[in-house]
Structure P
Amino acid sequence: MTIRFRDDMFESDAAFDAEATELPSLFAECGTAIFAVMADLASVKPVETRKIRLEDDSLEMLLHRWLSELIFIKDRDSMLFREFEVRITGLEGKFTLESMNYGERIDQARHKLGSDVKGVSFYRLSVKQEGSLWKAFVVCDL
């Protein structure tokens with residue numbers, strides 16, 4: 001599993017490439033990358049759980065919706081997530097994602113906070129399989 005942050009994009013965005021040998025791991029890597037932009041994840045304890053269940057017709061839209069839901073929960077509940085258990089089922093044309101997301105409420109005295117991710121862009125968003133690897137490219141609006 002690999003995350004590579006890109007510094008060749010716009011200054012008001014954060015972008016990254018992610019890759020993994022399995023699709024659920026790829027999604028988990030993307031979740032980790034989003035929250036690594038927002039905080040030093042070493043300081044985040046996996047003490048609270050939030051469940052997410054989504055369906056969509058494409059993997060790109062499923063990834064976008066899942067990351068957007070994580071950002072919504074972060075904003076609504078002041079949560080930072082550090083660990084993700086992701087399950088994706090379905091065939092071409094209909095995918096279901098179920099995730100258990102572990103983290104804790106933001107504590108400004110303890111968490112070293114970075115840039116706030118406000119959303120996930122559709123710009124160049126991709127999820128694809130290349131050989132034995134799943135790859136994603138994601139741009140986040142800061």
Structure Q
Amino acid sequence: MYNVSINLWVILSAAIASQIVGMIWYSPFVLGKPWARLAGMNENWIKDRSPEARKKYMLSFLSSLVMSYVLVLLMSNLVLIDTLQVLKVGFLMWLGFVATTTFSQYLFAPSPRPRALYFIDNGYSLISILVMVYIISLFI
């Protein structure tokens with residue numbers, strides 16, 4: 001791999017964008033209610049302001065920061081000409097690393113998980129990665 005100059009603002013921007021996508025995707029107005037039902041949670045989970053919920057949101061943001069950093073490293077070593085290529089790379093990263101890994105987790109879960117839950121969760125991951133790679137592509 002080539003030496004890559006890391007722009008922390010790009011990493012932070014992409015991570016924040018991922019969190020915003022998640023807030024919209026899992027909001028009660030989009031897919032939050034069906035997700036909560038399929039995941040076996042009550043619909044008040046979004047209103048949870050407990051220290052445990054805050055910790056989970058912080059860990060989720062940390063996860064987005066790590067993903068953003070890795071995406072910057074990977075994309076900095078690619079020659080991407082246009083937006084379509086950027087989105088294709090994002091799709092392939094999602095397909096190869098996220099969709100396949102979570103598919104195995106759903107297959108071998110101790111109790112069967114609804115298929116729709118897999119599509120809701122992986123739909124978020126796909127959109128999130130596409131938004132992140134697009135933002136990153138604007139700055140590398």
TODO: Taking distance in nm of label points 7 Å out along Cα→Cβ at positions 49 and 73 as the quantity of interest, name the structure among P, Q where it is greatest.
DONE: Q
TODO: Assign the value 1.7, calculated as distance in nm of label points 7 Å out along Cα→Cβ at positions 17 and 121, to the correct structure from P, Q.
DONE: P
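Given a value of 32 for relative contact order in percent (Cα under 8 Å, 6 or more apart), calculated from one of P, Q, which structure does it belong to?
Values: P: 32; Q: 43.
Answer for the origin of the read-out: P.
Taking -21500 as the value of helix-only ellipticity at 222 nm (-39500 (n - 2.57) for each DSSP H run of 4 or more, over all residues; to 500) derived from one of the structures shown (P, Q), identify that structure.
Values: P: -8500; Q: -21500.
That value comes from structure Q.
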Open item on the list: Given 0.75 as the derived value for FRET efficiency 1/(1 + (r/R0)^6) of positions 57 and 81 (r between Cβ atoms, R0 = 30 Å, to 0.05), which of the supplied structures P, Q does it correspond to?
Closed with: P
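If you rank structures P, Q by percent of Cα pairs over 27 Å apart, which sits at the top with the largest value? Present the calculation step by step, with values, prior to reporting the outcome.
Working: P: 15; Q: 26.
With respect to percent of Cα pairs over 27 Å apart, the highest-scoring structure among P, Q is Q.
Here, each number is a calculation from the coordinates, and none is a lab measurement. Note that the coordinates shown come from a computational prediction; the quantities given were computed from them, not determined experimentally. Cβ atoms are built from the backbone, for glycine too; each structure is taken alone.
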